[in-house]
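Below: a set of structures, written as C-alpha cells.
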Structure I
Amino acid sequence: MPELKRLRADHAPAVLAFELANRAYFAAAVSDRGDDFFEHFADRHSALLAEQEAGISVFYVLVAEDDSVLGRFNLYDLEDGTAELGYRVAQHVAGRGLATATVLELCRLAAARHGLRTLRAAASLDNAASRRVLAKAGFLPVGPADPADVGGKPGTWYERNLALQQ
C-alpha cells in the first residue's frame, strides 16, 4: 500500500530515479525541468528541505512498498492559510485514481497538520488528467492562469476550500 511521506534527505535517490524515469512522460504535459535540474539535483533537493524547514513550503512523496517514489505532492508558498498545490505521478500508475486519492489525503493533511484553509492549483488546458484530478478532489475553477504558471501554456486556476472537506 503506497504511503504519503514528508520529504526527507534520504528520499533524494528515489526522487531522482522517479524524475529520470518519468522525464519524457512529464514533459508531454508540463515543461521539462531541463538538464540543469538533473545535474544539480542534490543541491535542489537540499534547497527544498531548507524551504520546508523554514515553513515556506511542504513537500511529500508517495512511496511504494519497495521504497520507490510513485509521486510527488507539494504545498508551495504557505501564507495566510493558503498554499499552492503541485503534483506529479509516475506513468506506470497514472489513470488508476492514485493521484486523486493522494490529493484528497493531502487536502486533509493541509488542513489538519498545516492549518491551511484554501489550496490553489493551476493546470494547463491540454492537461485533461490533471484537471480531472482537481475536479474529483473538490477543486473549482476560479479563472485563467498566466501561461507562466503552467509551463507557457493557457490554463486555469482552481481552488479548494478545505473547510468543505469531502
Structure II
Amino acid sequence: MDRERFTASPVGRLVTITGQDGRTGRTYEHVAYLPDPLGEVQPELSGRTWRRVAQAGHALGRLYQASRQIPEPALLRQPTLRAEAQSTSALEGTFAPLEDVLAADVAEETTLSDQVREVLNYVRAAQGAFAWIDEGRPLTGTTLCQAHRDLVRGTPADTREAGRIR
C-alpha cells in the first residue's frame, strides 16, 4: 500500500492495527485505511438519473415477479452456474470448453479432463454454499473453508492447507 496516497485523504484516515501471527506467535503492526462514515446526506442526482433509478427499480420488480412464477428456479441456476464457473476458471488459467463443462453431467468421470474437473469443483463449491444458504444457515468461516476444500479437491492446490484460513 502506498501510504502517501492515503495520508492526506479528505475522506478518511490511516489507523494503526496490531496483532499476533497465529503461526509464529510474533506481533505485528501495520496501518489500514479507515474511510469516514457516509452520513445521512442524500446525493444530489439529476432528473435524468432519478428516471434511470426508477426504470431500474421497475425492471427489478418485473424480474422478481417473473422469478416467482418459475416452478423450479434451480433449473436456471445450474447451466448459468456452469457458464460462470467456466469463465471464472479461465481467469485463473484453467481453460475448459463450455460444451465439455455443460456435458459433464452425462460423461463418465474417467473421460473428464483435468480442466473440466477443476471447473466442476467450482460448481460443487458454489452448489454447497447455495444449499447452505437455502437451509437458512449463515455463511461462516467453516462454510468458506469447506467451499475452498471443494474448490481445490484433486488439483495441485489440494494440499494440507486446503480449506484452512491462513
Output 59, 55, 32 (Cα extents along the principal axes in Å, calculated) maps, among I, II, to structure II
With helix-only ellipticity at 222 nm (-39500 (n - 2.57) for each DSSP H run of 4 or more, over all residues; to 500) coming out at -10000, pick the structure among I, II it was computed from. I
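Thinking only about mean count of other Cβ atoms within 10 Å over residues 1-8, which of I, II has the largest value?
Of structures I, II, the maximum of mean count of other Cβ atoms within 10 Å over residues 1-8 occurs in I.
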From I, II, which structure was relative contact order in percent (Cα under 8 Å, 6 or more apart) = 11 calculated on? II
Ranking I, II by distance in nm of label points 7 Å out along Cα→Cβ at positions 73 and 105, the structure that comes out highest: II
Identity of the structure behind 1.14 (criterion: Cα Rg over 2.2 N^0.38 Å, for residues 9-80 alone, calculated), options I, II: I
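Since every read-out is calculated from the coordinates, none of them should be taken as a lab result. All of these numbers come straight from a predicted model, not from anything done at the bench. Cβ atoms are built from the backbone, for glycine too; each structure is taken alone.
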